[in-house]
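**Student:** So, here's a batch of structures to check.
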Structure P
């Protein structure tokens, strides 16, 4: 069976749902060796997969572990997933906002890798916040709060964790069928009925061109709906950072401001765009109910919402414009690289991050600035000799007409 699966992928022959189910089961049990799984990934990367195969792969990966289920109380079971960007703290806002509106949001998130920040790293800048709650704790939190924000547990979609690591080792990450199955298998394991996808596009995103983002969006919608998950996808801009804060604790502060009815306009606009009911979402932000739910969420994860965020006491350095004019570019990829060099990100899984460092933007594309005006502020740890490099990167990120 394993050999026939490898031959099918090598020769470009379409595999049946049962063949894919058996192969994924073998990956998890160990019957399929790492070498065989790596070969299967490499063959598939080159031969591609049909939508039917991608649906079957997604369901097989979902069924490789436990699938959560929730009582039918009428509340919409919904989650949002972003393909990753610079300054993207939308999940921190949407989970408590949607829960405050009566929806149920079982949100499983990930850590940052490279220049794109991870939701779990941001949450862990809150003292005591536990992103590793057990399944029983997650069920209690859903019942009491209406949402949770947690890391993927060992019981959910274990095949994805195995294949994800192998994809990285075999350079087969940029495959739309693999990306689609990886995202959707985890979301289906959450037991949700609706998924909102935020597909980032631009120099600070994984999908840098509109064509790439469109192809991934269409794949996610087709496969998600075929797998029984009502899926919608939005392509959003990541040619400049979202909001003004880039860095773990800095982004938490900005997300809280949004939950209190403030924060940068572009962050609020995207939150409302991704919400099923923009008018109700705006009322939830402005009335304070979304922020109240945030406090409940933090407490349910054993965090202290009133304590100073981790990583405090950092030094600050302003980057000033050398000329007068209009900002025509604020390169998201470079800003993310600057924050990464300060310690906000990690090279490989397991590396520590510095919660307090990052970049605070004072001006963005479309703004008019004067010579000597502050463009951005570097927030850095004085014990790390890295702020000069980050400052140069940030300065070069701006283009002034």
Structure Q
């Protein structure tokens, strides 16, 4: 019922938000006579803030149309390599012929994006930097409310199977990078492939800021999962998709509830950010205002998660710790990271990560006991929070170069 109430509220607010957007333009556009009245800039700032607080945020675009390789600008074309009900595999293809692409000798990277509220475009900066020296593919997860019930459920083990399919499609000369939540299913996917002596095993796997062992240095995210019983999650955050979407009737963890949870983690910081945005608009600081717009266009765009996937992640990853305890079974087979012998491992954590605590990702080093020490590496990024691992200056200047070097050494 909550989902339906949310949709009614959204429909009610939509005309008001359109009015606020129009009013903001009316008091800010130089050709408008209202823009030259006293206090016009303050009025426009207030209207735009109102508009951005209440508007719908659609899935953003990657907007990556070029990259620089060896000092030369090369066009980028987005291609859909594979389509599944809950995911598309997107290739950021360099606009060159096959001979030119082969001459670059760039290793293939499968970037596995999180299915944890935000769209894969959250990794835009990750993709952009990797593209300079790699051939990049990314998992683009589908909003569950857009998937008809007839396409069936999506479980955590389905995520594992999807990753395996993509690895086999691109392998064996592929390097897998997983960011945050997918570190767990990616490790499981590769462990099961290793147990079966799959010839398409990747060359390397890079795990960044993920809950491999959520028992270590628990954060507020971990605390919520352990303090609440499993039944609380089933009864409190799972709702049916309303009839105005293709996924009508599908059980999901709605994006708007996830977004509320994100904001609740740092309410003062978000309130201050919106106040600063108003002041930037009032003072004519367009550059700072635009940075705010870009961040919240991404941050406020959320998707619904399939209920099966979400609940199983809570149970398996955050409550029962099946992966580090060696008790996780998929398709009747135990997930055994110790069976991985030839895939190089690089784990990366942020010193100030408040989502995946210190040691949670590094735990993969011990679990993958059969990988030679010469093919293992760990790095803790100093003064780096969760998002700083894969976006921003430290990602571009410190972390990405280390990944590039690691991949090169294991190609």
Structure R
């Protein structure tokens, strides 16, 4: 007989069901995870800010609603962490940067407000690199965040604290955000499911800078596909301050996953494999493992594997420039005279903009359009493209 997993090993969907049914009290579930944070976070450093008292008040309110016969929502009593780049009212709003040390968020952003309304218990903030600028998590403000599977290595970034918290069982689920891999990299490094949602699916704001580079989106760092589906059901929707935010999709992602209807509709789809996208260098061992997984998925899903040579223009320089420009639009004035407090990548990005001219900016904008055009050409032949998530295993922290 297979033993049932410990509570801290279960996904958010199962935990919410246990709280809603009265099988488990939200306050007991919270105390279990607070105890795991006390044991594991000193060596992992994934929690940037812990609001234990506030979380206890939230859990008590959930238990009171269950006791009154009410349904607190689809994430009833589930302890969650919020990536520290995301606004949570009353909690630090530093952007993981020394220059904003001591600043506090005035209110929840829409994503957090929707999670609270669904019954989630917001426990605190998870660590991120400064402004989410790099793919590892290490800042002067908080220090080094470490991978639970091997503390000598990074959990990735920029949602590194979220990934470390979920992978270690300190929290069942956390928020993330992703402009250039910031959900996908740490989820891959930490053995989790992380999803960069469609641009605009989870409307950004209110509060916080609008991403004029149109790359960064919100999404979950979780343990299961059904957790991710429920997360999207709860958080999807437009906001007035996000001009590219989308209307709610009109379907339940969780119902599609649970019914298996989505799997049936995917049979016969055309899919290709690319390890490099035409420009990247991938560790042969990573490529081998990822290719084997891709082939197994193709067989199980009943897809048609087609031979398409995917060659995209190199995106790195253009993406870096446009991202730095967006960051500078909202941060550079505050950083002037304090560059010595910035992490090296952020500082270099700001300094590079001092020599930027119209020609350089125009080149980056054109490269972005070239990428869009090349990607559109790929989708003329395919329904899905499978690739390794990262070109290497987790790097040394």
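**Student:** From which structure (P, Q, R) was Rg and Dmax of the Cα atoms in Å, for residues 93-156 alone calculated, if the value obtained is 15.5, 45?
**Tutor:** Label of the source structure: Q.
**Student:** Given a value of 14.3 for mean projected area of the Cα convex hull in nm², for residues 5-164 alone, point me to the structure among P, Q, R it was derived from.
**Tutor:** Q
Every number here is computed from the coordinates shown, using simple stated rules; none is lab data. This structure is a prediction, so every number in the text was calculated from the model and none was measured.
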